[in-house]
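Please find the structures below.
A short reminder: the numbers here are calculations on the coordinates, not readings from a lab. These figures come from a predicted structure and were not determined experimentally. Cβ atoms are built from the backbone, for glycine too; each structure is taken alone.
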Structure P
């Protein structure tokens with residue numbers, strides 16, 4: 001999975017902010033967002049691994065190189081097997 005740290009969408013300070021009416025509900029919303037982000041990261045990692053496998057099998061196109069570079073820039077690198 002990506003080693004790039006991803007800060008939460010809502011910080012602890014924002015969750016406990018006096019401007020928020022119900023801080024506990026805000027934390028629950030953050031937890032839902034974080035679960036969605038984790039799922040997104042997992043799917044992106046699976047795609048990066050699939051692209052690398054295709055490349056390893058010799059079915060490579062120049063666009064795949066660009067995709068892997070973009071993924072690496074975002075912190076997603078193929079798993080070494």
Structure Q
């Protein structure tokens with residue numbers, strides 16, 4: 001399975017914007033707020049509080065960005 005959908009959970013996820021699109025970062029994967037600006041993080045698309053988790057290793061590089069490119073968003077923001 002290349003991707004699956006889960007519910008957004010503010011304890012597990014941090015919403016961020018990347019190029020004006022809403023995504024999430026998994027907090028269990030990163031101590032996001034302690035990462036340096038140049039750190040690479042994997043982002044996952046989120047819409048209506050549903051997160052699309054990319055598992056396919058060949059696709060993940062497309063969703064790997066630098067932390068400095070992300071804008072932290074409040075958990076209640078939805079699209």
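Taking Rg/Rh (Cα atoms, Kirkwood Rh) as the quantity of interest, name the structure among P, Q where it is greatest.
By Rg/Rh (Cα atoms, Kirkwood Rh), the leading structure of P, Q is P.
Tell me which of P, Q gives -20500 when you compute helix-only ellipticity at 222 nm (-39500 (n - 2.57) for each DSSP H run of 4 or more, over all residues; to 500).
Answer by label: P.
Out of P, Q, choose the structure whose coordinates give distance in nm of label points 7 Å out along Cα→Cβ at positions 18 and 50 equal to 5.1 when calculated.
P
Quick check: 11.4 is what I get for Kirkwood radius over Cα pairs in Å, for residues 10-57 alone, calculated from one of P, Q. Which structure matches?
Q
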